[in-house]
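Each in structure tokens, the structures are laid out below.
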Structure 1
Amino acid sequence: MDVPRDFGEEKAAALFRGKPLLIWAVERLQEACAVVAVNAPAGSAADAAAMARTVDGHQPLFAVRPVSSREAVSLALAGGEHPPLWQALGNVGVTCVDFEQRAAFANLNTRADPQQADAQITSDRNRR
């Protein structure tokens, strides 16, 4: 991976206030774009697993998993045990990306869940 000479490291992975610069850019774009995608060269620092996290915990269904993590996740499942996906991703060096909006990751499995999610969305909007 080529490293810009004036930066001294991969700029996308460099930390600013505890977060990689790439994450700052993605979060900013998410303010205006419904979908944000990142195309990172294989072997770069940005070619890594990332998973959403809220105050409710890990949100492994909202994750970026590089192809290179397939073997590690497959091995975690091969023995018949089914560890939580967030744990399997943790074993491949996942980076958690924190989100304040809990309702964006609501899991609607019961009849009460939509009402609770609606209340949470209202609460999240009122905090802005």
Structure 2
Amino acid sequence: MKKKILVLDDDRFITLIIKSSLKLHDFEVLALTDPLLVIDTLNGGPFDLLITDLMMPGIGGKDLCARIRQNDTIKNIKILLLTAKRLDLEERKEFMEMDVSIMTKPFSPIVLIDKINASLG
């Protein structure tokens, strides 16, 4: 059975690159550009992984991750956070406590696939 991944980034070009790369590696992918739709979409899942950007309009990645972890229906989903921002030690610790993996932009699609496969076991 294909692993199902939800991709969220307010940059349509980034979502297109990620979606194309994942489909080439036989993942089922849904891409969103509006972070306000993510919780409802995840609740309608099931999804194996959420790939989300850190800095987005409406709700940032940190707040989104916290909301997901507080939602009993979706709190166990694996999350991979993409960021162009250099995170300090305290920020990284906060994401680690929420069991969120971090990947820095820019990234190569091959490294992304490796990170996803490691996250999904």
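Values in this text are rule-based calculations from the coordinates and carry no lab data. It should be emphasised that the depicted structure is a prediction, and the values quoted were computed from it without experimental measurement. Cβ atoms are built from the backbone, for glycine too; each structure is taken alone.
If mean count of other Cβ atoms within 10 Å over residues 72-79 comes out at 12.4 when worked out from the coordinates, which of 1, 2 was used? That value comes from structure 1. Each of 1, 2 could give distance in nm of label points 7 Å out along Cα→Cβ at positions 8 and 112, but the derived value 5.5 comes from 1. Given a value of -9000 for helix-only ellipticity at 222 nm (-39500 (n - 2.57) for each DSSP H run of 4 or more, over all residues; to 500), point me to the structure among 1, 2 it was derived from. Label of the originating structure: 1. Computing distance in nm of label points 7 Å out along Cα→Cβ at positions 48 and 104 across structures 1, 2 gives 2.0 for structure 1.
Which one of 1, 2 has distance in nm of label points 7 Å out along Cα→Cβ at positions 40 and 64, as calculated from the coordinates, equal to 0.6? Derived from the structure labelled 1. I have 1.6 for distance in nm of label points 7 Å out along Cα→Cβ at positions 16 and 32, calculated from one of the structures 1, 2. Which structure is it? Traced to structure 1.
Computing distance in nm of label points 7 Å out along Cα→Cβ at positions 24 and 96 across structures 1, 2 gives 2.2 for structure 1. Any idea which of 1, 2 comes out highest on Cα Rg over 2.2 N^0.38 Å? When Cα Rg over 2.2 N^0.38 Å is computed for each of 1, 2, structure 1 gives the biggest number.
Comparing 1, 2, where is relative contact order in percent (Cα under 8 Å, 6 or more apart) highest? Result for relative contact order in percent (Cα under 8 Å, 6 or more apart) over 1, 2: largest is 2.
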